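The following blocks contain the structures, represented as structure tokens.
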Structure I
């Protein structure tokens, strides 16, 4: 299977700053890889390896090399991934007050894994989500462990409201529409009940109804667990769940959020950054709710 993955990101930093994040080993180890070795010249090494790298290569398995480089504008390198030749091309251009990063990742053989195009897409969504966080000051970076057999996303926030108020924000449709839903949210507050956010969108021209469908666990003021179908609408991807556990603390309620059930680390995709966004929206909504 040969294919080319293409995507672009808008970044809130000028091209020079983004280029430095892509080519400075000290910065790369903060947001991209456990170990890095590079020389900024054609055919120079652009080696990255370790547990934060797709495929978890050992040092002698990391043979990435620069094929083209234009300071502040272009970085291209070869990357043998699962033993298959691939080529990564990154270009930068000024856009508004920031940059537009455009990625082309050409895969020239069969990677020998399921959902190959999704693997590459999700890898870069996770990587450039971390780049975005790095450029914003470093908060929110989640360096993936590609050796983890049971990866998950675990985030914790504290809300200045009692658990009863926070739980209401998780199950009352009007409140959910303010931080999570798209309008028309439906909740049947019981185990086995419906939980529908009204998410509808397209992926590669295909209509998808996204978000959870069913309440799996329901403990008032303590815990809510929902199923989580594949965001692309792939029925073969099953077993993911999201959970909210509530614990009273002196300052209000500690909410522990867990997205679990991933079968491979790349499937984390850009979820960590999306969940941070939604949990941030939950805070003011829950804080405004009364406990009764």
Structure II
């Protein structure tokens, strides 16, 4: 099975420019590896651009499916507890379904209807156009594949947010300190996210600094805060799985193991909202306690 990877326009332009001026493919691979790219990923991207140049066709754009890596991702015992019900300090949460490869679980009533409504009220005045960190420059920028609005709560910002942080941390089987602050996203009509990974690629200084401070992201939980009239599913294309957004329910997935491998099957996307709007809450967990850039600079 192939691995689908996303890459920035800047990386594509850099590869195309250097190949056109005669740089050796292996030199480009070495340069990318020195910036933290996995060798198989660097080799696959360089080879794809070089082949397009030799064939006189347009190079890949934004996304590329690479052949299976030499070393397969090794699945370990999930961090999410086994069984049909997971107990947290203040709520028992039913597991509706599980998938082993990739590690995905659909969870029922992670949040109550009242909690969902309160999170939307608190988040709405703080929403800003969503950005992503460019994998080459490390700068935040608005991009086509992230047409939404979002905001972050600080970890345990208020007693209410602290209660949610603690419940989700227990559910995800990780210490509270390893979690990034809760993110709330709003997707309007036609808004979506294209296929992407949640693990960090060390292709820019910002990501390398974040990885040095807190380690790799290891798991994600996305909870749905409203009933979407139509669309807005969370889609795992490599697994053939689509999770319908239902208020209070959540989808959980893992993508990094103790060997520091990352799972190519964890690629996922948010389907377009066809009617109404979609509100979602995201929690990312790190392999070590999460330290923000501001805290790391002190």
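A short reminder: the numbers here are calculations on the coordinates, not readings from a lab. This structure is a prediction, so every number in the text was calculated from the model and none was measured. Cβ atoms are built from the backbone, for glycine too; each structure is taken alone.
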With FRET efficiency 1/(1 + (r/R0)^6) of positions 110 and 174 (r between Cβ atoms, R0 = 30 Å, to 0.05) computed for every candidate in I, II, 0.05 is reproduced by structure I
Note: distance in nm of label points 7 Å out along Cα→Cβ at positions 30 and 230 at 5.6, derived from one of structures I, II, originates from structure II
Candidates I, II; Kirkwood radius over Cα pairs in Å, for residues 118-213 alone computed = 15.1; producing structure is II
Output 0.95 (FRET efficiency 1/(1 + (r/R0)^6) of positions 62 and 206 (r between Cβ atoms, R0 = 35 Å, to 0.05), calculated) maps, among I, II, to structure II
Volume of the Cα convex hull per residue in Å³, for residues 78-245 alone, calculated, reads 179; among I, II the input was structure I
Highest-scoring structure on distance in nm of label points 7 Å out along Cα→Cβ at positions 14 and 262 (candidates I, II) is I
Highest-scoring structure on relative contact order in percent (Cα under 8 Å, 6 or more apart) (candidates I, II) is II
Taking Kirkwood radius over Cα pairs in Å for each of I, II, the highest value is that of structure I
